[in-house]
Structure I
Amino acid sequence: MEEAKKVYIRTQGDLEGLCARLAASERFAFDTEFHRERTFRPHLCLVQVALPDLLALVDPLAGLDLSAFHRVLQDPGVEKVVHAAVQDLEISYRATGRMPRRIFDTQVAAAFAGFSDQTSYEKLVSEISGARLSKGETMSDWARRPLSDEQMDYAYDDVRYLLAIRDELVRRLDSLGRRSWAGEELLRLEDPDRFEYDPEKDYREIRGAWNLDPRGLSVLRELARWREDEAIQSDEPRSRIARDEALLALSRRAPRTPRELKGNRSLHPAVVERCSQEILQAVHAGVERARTDPPAAIPRPENDPALAARVDLLWAYVRGRAAELGIGAQTLSSRESLAALAAAPPGSAAGIAALPAFGGWRGEILAADLADILAGRKALSLADPGPGNAPLALAPVDPAATGVYNPGRNG
């Protein structure tokens, strides 16, 4: 096969020409290099693109307007092949307010094609293309110019094999009858909600928030809103504004004066100096709102031993079912989803399949068995360890049996 031509694009005219080719193609591969260790938004440093006969590096730091490239990313008529795409998609969404469309993420697809959850690009390249990639530039400074030859080779390799990997994964998905499963997951990549902060609910994800009383939760809600606004305005990571532990400490103590605030060692003095008024306003708003609109308590489901046992049982079933299907357990479900299900089971397979975490292809596989396990109609046991057998067996429970753990009756 003829070697793909390599180009390094630093002029607007060359970029417009490349985008015209991409818009006329059936599919192309892309990747990005960016920095975000010290910023709220990822700062784009390089874009890599691959067509069957072309490898291109696009240099945003040359003052290029990437609008044409973003338009191609948003074109549903052209498939975009990427690996572990979430942060690459975020860059385009932050720049335009619109999500890229028709994404084929090789990491997502691989999980349905016999690979583990979150399989690395290097592993897919090795197993599918037989090549070995250098990791020497993994932590490279992509904002440095000029790029070294080693950086450019590394960047080209990041997209060189993606189209071939995509074709092989599609072949495997088709042979397994799982292309529609992968398709459902790939459509989720077009949802912008993962990049939007919801001040009315996302504060509940802060670790340790479950331990606060309603007033503390109300204060935490307002402090998390303040932190998000400050991080966006200053373009700094949330953790550099205030760590989660600092927000929790402030929520417990609810300082009312600058003196009380300055006595809080969990906040950096520079943040206190710059934002003391806003922090105190957020605390006051949280205290006042707790009187009229107190947030619901946050359960810690697995604190309950009986509930934790249910989750363990469901997770064992999911892991066994995933092993039987040859897909990653985390792709099939998660302990968090199972904990929410065990805490408030809908009572029927249809009710489980109606939950977002168990809809679509997951519901087809899991809903009926999960409903039977939760109701005590079926039980797990070790299966025959012969070659090709599932690791666990699911069998009906005899209602007359004694001395058998039944999560529906005993749990």
Structure II
Amino acid sequence: MTRRDRLASLGQWVVLGSLVGVLCGTASAVFLLLLEWATDFRLRHEVIVYTLPLAGLVIGWVYERVGASIKAGNNLIIDTIHDDGPELPLRMAPLVLVGTVLTHLFGGSAGREGTAVQMGASLTDWLAHRLRVGKHLRRQLLAAGVAGGFGSVFGTPIAGAVFGLEFVVLGRIEYDALLPALLASLVGDLTTRALGLRHTLYPSAAHVALTPLLLLKWLVFAAAVALVTAAFIELTHLLKRRGEQHLPRLPWRMALGGLVVVGLFRLVGSSDYLGLSLPLLVRALHDPALPAYAWALKLIFTAVTLGAGFLGGEVTPLFVIGSTLGNVLSRGLRLPVALGAGIGLAAVFAASANTPLALSIMALELLGAAAFPHAVVVCVLAYLMTGHRSIYPPPSVFCAARAAGRACPIRPR
């Protein structure tokens, strides 16, 4: 490649990466504003939680009729990236946006990563098809869309870029998309901030030197993280499978799931485990009196919500599960609570999504450089101990359904 070709390629990526970043950042800003409104409204009118089963029935009915082609969510994106399938439906963006906001409005325990990634990917694929780019360029743009969505919704652009690369081939890194992913994530984050959005601030971790004893403690910590991660993945997938077997209609599955969440809400007597549960996450970073069972309750609330088919992502609930689990483990292992909760936050999702590098970098961006070596050790160990389990099943090697213009069936790990 000549110097002129390299400059032309760089210029192309500056333009395309920036366009993708603006699309993703704008979508994330709208989403975060609506999510903030929904959460505030629910907290002021808690009685609305009791209508979650009815909301599930309505959302499920709508999705059954106009969202069948996008019901695979993140797995559809992974599959599309791998087999160069048909254009991702543009309606994925508004449908997943509205569905996730409604899930949070009525009290479902879900996250925001899935929505941001799906909006970013569908908007980016719309752009790619309007520009009539080739197969390889489209694949890189989709990775950039994933990165832009993730980085802008969490305010962690470097972790977002690496997540986009690890997401393309779970467990490995797709370096071909490095530049567009980095540009899209950086521009997406800048766009979201320029539109007035402010992300949660986390306390910086204190410096703690790595020693042989501390490494042994992190090994025990990682083993506990792996067990909890496996429990979350298996329970969520089990509830999805059993629900589809016994209640084939999505509206009825969501209504039943909503009913169970309401029952759990009444049983626990607290709204701490509804929605994103960000106050619980923040509390885990400093409160040594946090209930030891908090992580288990959030795990159950989230598995029921997502297993029933409600929309949203797994990331923020996994952050909450990880931080509350880390809080408890740090007390037992005599580690600084803020450090243990922060490392747990990163490690549970790293193991769940097979993205240890991205989450190690996220720990650095959120908690400061002092947390980085500890995050790398625990994220890698937890990822290895969890094995091939993932919240994102692998793409099909070949899918005849995709060739016919339909979504590929998802093959479990």
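The numbers here are math on the coordinates, done by the rules we state, and not lab data. Because the structure is predicted, anything quoted here is derived from the model rather than measured. Cβ atoms are built from the backbone, for glycine too; each structure is taken alone.
Before moving on, here are some points about what is shown:
- Value 4.8, calculated as distance in nm of label points 7 Å out along Cα→Cβ at positions 162 and 290, assigned to which of I, II: I
- Label whose coordinates, when FRET efficiency 1/(1 + (r/R0)^6) of positions 210 and 306 (r between Cβ atoms, R0 = 25 Å, to 0.05) is calculated, return 0.10 (choices I, II): II
- Structure from which 12 was derived, relative contact order in percent (Cα under 8 Å, 6 or more apart), options I, II: I
- Among I, II, structure where volume of the Cα convex hull per residue in Å³ as derived comes to 184: I
- Value -23500, calculated as helix-only ellipticity at 222 nm (-39500 (n - 2.57) for each DSSP H run of 4 or more, over all residues; to 500), assigned to which of I, II: II
- Set I, II, criterion distance in nm of label points 7 Å out along Cα→Cβ at positions 58 and 354: the highest-scoring structure is I.
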